[in-house]
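So, here come the structures, one by one.
Every number here is computed from the coordinates shown, using simple stated rules; none is lab data. Keep in mind that what you see is a predicted model, and the values were worked out from it rather than measured. Cβ atoms are built from the backbone, for glycine too; each structure is taken alone.
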Structure I
Amino acid sequence: MSLVENERLKLTAGYLNAGAGSCFAAGVVAPVAALTFGYGTAQAGLSPLTFAVGIPTFLATSLALHAAARFLLKELKS
């Protein structure tokens, strides 16, 4: 594998990992912060189902993207 192919793999893995971080921030950290500061209430238009389904879904997506990035990096050759 050439240096160019290695760099392309690293770029793709970085892209996937950035997506994983974004999913985690938007789908896990933001709702938890909303609940912490009182914005995750029924008065704000958010149901408990949103949190019960949304947080695990975004967490699973984040973990899957991160795992895919790690899998890609195993293909690097010296």
Structure II
Amino acid sequence: MYWIYVICFGLSIAKWADVDWLRNLSWWWLTLPLIASIAWFEVLEREFGFDKQRELQDAEYERSRRERIERGVGRRRR
């Protein structure tokens, strides 16, 4: 999910190390995706409620997981 952070970090390290194909590229082009992803994950995701939707999906998964485990343990005890 946060793969864009890894890409931006890798490109920044490559730019700092003066890799040939990044030498003439402005720092703004490297930081723009990072700024956009921070805006998405910290502002827009909360505004549109995607974080709450993910929490509900995770809670549903955990509930169904616990039920499957209880059913499996109950079968072994018989």
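What to note about this one:
- Parent structure of the calculated result 16.2, given that Kirkwood radius over Cα pairs in Å is the read-out and I, II the choices: II
- Origin of the value 1.7, where distance in nm of label points 7 Å out along Cα→Cβ at positions 32 and 56 was derived from one of I, II: I
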